[in-house]
Each structure stands twice: as C-alpha cells, then as structure tokens.
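What follows are several structures.
None of the figures in this text is laboratory data; all of them are computed from the coordinates on show. Quantities reported herein were computed from a predicted structural model and do not represent experimental measurements. Cβ atoms are built from the backbone, for glycine too; each structure is taken alone.
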Structure 1
Amino acid sequence: MRKLVWCELYKLKRNKSILLLTSLALLFPAALTLFTKSGLADAANPAEFHAYYDSLFNNNLVYSAMLLLPCLFGCLGAILFFSERDCDTFKNLQMIPVTRNQLIFAKLMVMYLWSELYSLCSVLAVTFFCFVLEPLAVYDVLFKVLCSLIAGITMATVSLPVVVLVIYSNQSYLLSLLLSFLYAVVNWLLLILFASQESVALWLPLVNGLMFVSRLWGWRRAVLGLAEAVPLPFGIYLRVVLYLLLVFVICILLLIRFYKKWSR
C-alpha cells in the first residue's frame, strides 16, 4: 500500500494542474486580507489586533474550507481516478497484481494528504499576509495550524460524496469540475436556508465538517480569556463522529462498486 501511495504521489508531481489547485489556497487569504485591512485602522491594543487575526482566520476557514475545498477535492478525485481510464493501464496493474480496492484506498489516502497540505498552506498564507500588515496581530499560530489540519480531515470526509458523483458519472474533466462546483454551492445554499433551524442544520455536511474545529477553537479562546465557551452535550460530539464515519463508510462502498463497474 505504501508503494501505491508513493506511485500516486509521483503521478501528482508530474501533473501541473495539481500545483494550480494547491495554489488556490492563497486565493481567499489574499482577498480577505486585502478587503479587511481597514479593520486594523482602529486597533489600539494587542487584544484588538488579535481579534482582527481571529476574524481573518475564521473567515478564511469558512470560505476556503467550506466553499473552495469541496470543489477542489472533487477535481482532484477526477484527476486521480481517471488516470488509469485515460491511459488504459488497468490490465497492466492487474498483472502486478494490484487489486482495485488497493488502488482506491491508495488514491483516497493521497487525497486526504492533499487536503491536509491545502489546509496547511491556507492557514500559513493567512498568517503571512496578516504578519505583513501588522506583526502584533499574529498569535497562537500553532493552535490555528492544528485547527486547520483537523478541518482538512473532516472537510475531506464530507466532500467524499462529490468524488462518488464524479466516479459514477464517468464523464469528462469539465463535467467533473461542474459537479464539484455544484456540490459546493448546493451545500452552501442548504446551510443558508436552514441555518436558523437547528434540527436540520445539525445534519448538514458543512456544519458537521467544522463542528470539532469550531468547538476546539472556542475552547481555546476561553482558555486565553478572549471568549466564553458554552459546553455542548456529549451526545453532540458522538453524533458528529458517527455522522462522519457513516459518510466515510457509505462513500467507500459506493466508490468500490462504481469504480469496479467501469474499470473492468
């Protein structure tokens, strides 16, 4: 399995579009910093500077992780899963032999690693741009990196359905891009429509994708004396864990079925 993962990583290294997708991690941090830099004009003490950095980090997490990451995750899935189809190398792989299940899990591991890299680049970009504007605003960077890495894992999990759609459709890269974009937009619309209805919002993918991150960050701000953390029932955390596991298992089973169907 380790060798398969390395092979997939080498294939990504040769693909220039992967570098382009990863560079988009700088898009929202740069734009947010540019549009919100006026917020530093009235800052007069370290607490206000820190509040600006927190706001910048939070907004980047919302837009970069909740909107852009699912779309890019689907595009990456199309690139990885269509490589053998486009090069007609399925028979060669079966002669090694490499099972389709091994190939699927190797590609998924690479996708999760890429999601972590994307999240890391995004939070470092936010920190860098904020540091350029005002060095005093930057604080507690390691903890924010931890939050972003957790978001990379959870948001990758709730983005797996778009990979299932891409594999099921088995169409061109353009259609895969449109499906990925549509999945991200629909999730955002659902979040906007049902944000005020707690019973519905608790089951939305984006909410569950950032549940642990938002609670962990809220706890950290309470420890630093910047906010008051409101404890949640243990059942909420258990529900989120089961939700993520359910999404992961269902998507894996569907991926195995659809991938085997058109790779024969």
Structure 2
Amino acid sequence: MRNAALAEWTKLRSVRSTGWLLCALVVATVAVSVLTTSAMHASACATPAGCFEDTTKDSLTGVRVGQIAVVLLAVSMIGNEYGTGMIHTSLTALPRRIVLLGGKAMLLVAMVAAAGTVGVLGSLWAGRAVLDGNGFTPEHGYPGLSATDGPTLRAAGGTVLYLVLIALLAMGVAFVLRDTTGAVAVLLTLLYILPLLVQAIADPDWHRRLERITPMTAGLAIQTTRDLNHLPIAPWPGLTVLAGYAALALALGTWRFLRRDA
C-alpha cells in the first residue's frame, strides 16, 4: 500500500492544482481566522472580562472556509481519473483495487493532515497576536492561546482530525458518484446548505436534535473550549458523528469500486 501511495504522489505532484489547493487550505484558514478575530474588540463589551468569547474557537473559524479546498482536492483525485479515463491506466499498473484505494486514502490523509496542521497552528498564532491587541489579554481574563493548553490542544488537534475526516468523506462520495461536479455539489450541500436548513427549524427540540446529526455542526463542536453544556452535542461525540458519515461514504465508495466496472 505504501508503494501505491508513492505512485499516487508521483501522479499528483505533476498536477499543478494539488499544490494550489493545499496552499489554499492554509491561506484561507488563516486569513478568515484573522478577519474574524480582527472584528472582535473587548471595548465593545460592558467590561473586558464580560465578553465571554471563546477565543480558541474564534481563532479557528477559518476552517469553515478552508475545508472547501479539502473537498476539491479529495474529489479531484478521484473525479479527474474517471473523467480522463486514467483510472484504467491506474488499474493496469495496480490491479488490486483495494490497494489502489488504500494508497489514495493514505496520500490524501497525509497531505490534508500536514497542510491542516500548518493552517491550524498559523490560525492560533495569528489569533493570539490579533486578540491581544484587541484587549483579550490575561489581565482581562483571557489567557494567551497556546497549543500546550489542554482545551486548546484538543480543539487544535480535533480540527486537524476534522479536516482529515472531511477529506475521507469527500473521497468516498467521489468514488460513489464518479463525477467531480456532482460530488462537489453533494458535499457543499451537506456541509453548508444543510446547516442553513436546520437553522430554519423553529421547534427548539427538533432544532437541537438535527444539529447533533449535521456533519459540520456536530464535527466542529470539537473547537469549543468553554460553555460546553450549551452545545447540542459534546466535542468528541460530535466528531464521531462526522466520522460516521465518512465511514459510510467510504464503505459505499469502496463497494462500488470493488464490485463495478472501472
């Protein structure tokens, strides 16, 4: 499987969009986080300590945009091969389909984990710098963001894991549909349109129930570091919900890849 991953890397590194999408993941994640934290000022509150802001979560907001690059990267890995017919060449070189699929998954996870870690750490560093200047200081009850702090470490590590799960979810959907445009449309609907529809639910009980099974809402609960009792679902169970979506998509994608014609 390692050889399969290396073979996939040889193909992907010759595709210009791969590097651009990984850079887009990092840049979008950090840039949106900077914009979000720049709009926060302790002076807007009655007292600086009375803002009750979750500075860690706010500093990681950019992941909501950066994940689009992850979706495009994962889908293009599969959709482009089917669109160009290169999948036949890949299967000729590696006829064991499960090995080919595993190699693609290993490479995707490695790339997203590496770029995601850079983006998350960059967001925390930038968030700390911006928030300190906006009055969110230890003197006002807001300790500086540090990846060594327990809740912040959980939020940061969980966010990287969130991106990896989004990549695997996208890969599974791409194998099921075998069409780049269709897969992207399904994934963006699942990640962005579905939460908007849930927000339109007036009944508070149903609203909370649906938030628990919405992949992005549940998955990003991992970023919350304060007032956890107000969440519709706890951080790790929320990430487990997203893992369930990814596992289901991969299972269906694997079944179709193994049982159907290329």
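Going by Cα Rg over 2.2 N^0.38 Å, for residues 79-118 alone, which of structures 1, 2 comes out largest? Don't skip to the end; give the middle numbers.
Working: 1: 1.28; 2: 1.38.
Largest value of Cα Rg over 2.2 N^0.38 Å, for residues 79-118 alone: 2.
Among the shown structures 1, 2, from which was the value 0.60 of FRET efficiency 1/(1 + (r/R0)^6) of positions 23 and 135 (r between Cβ atoms, R0 = 35 Å, to 0.05) calculated?
On the way: 1: 0.90; 2: 0.60.
That value comes from structure 2.
If distance in nm of label points 7 Å out along Cα→Cβ at positions 191 and 215 computes to 1.8, which of 1, 2 did it come from?
On the way: 1: 1.8; 2: 0.9.
Computed on structure 1.
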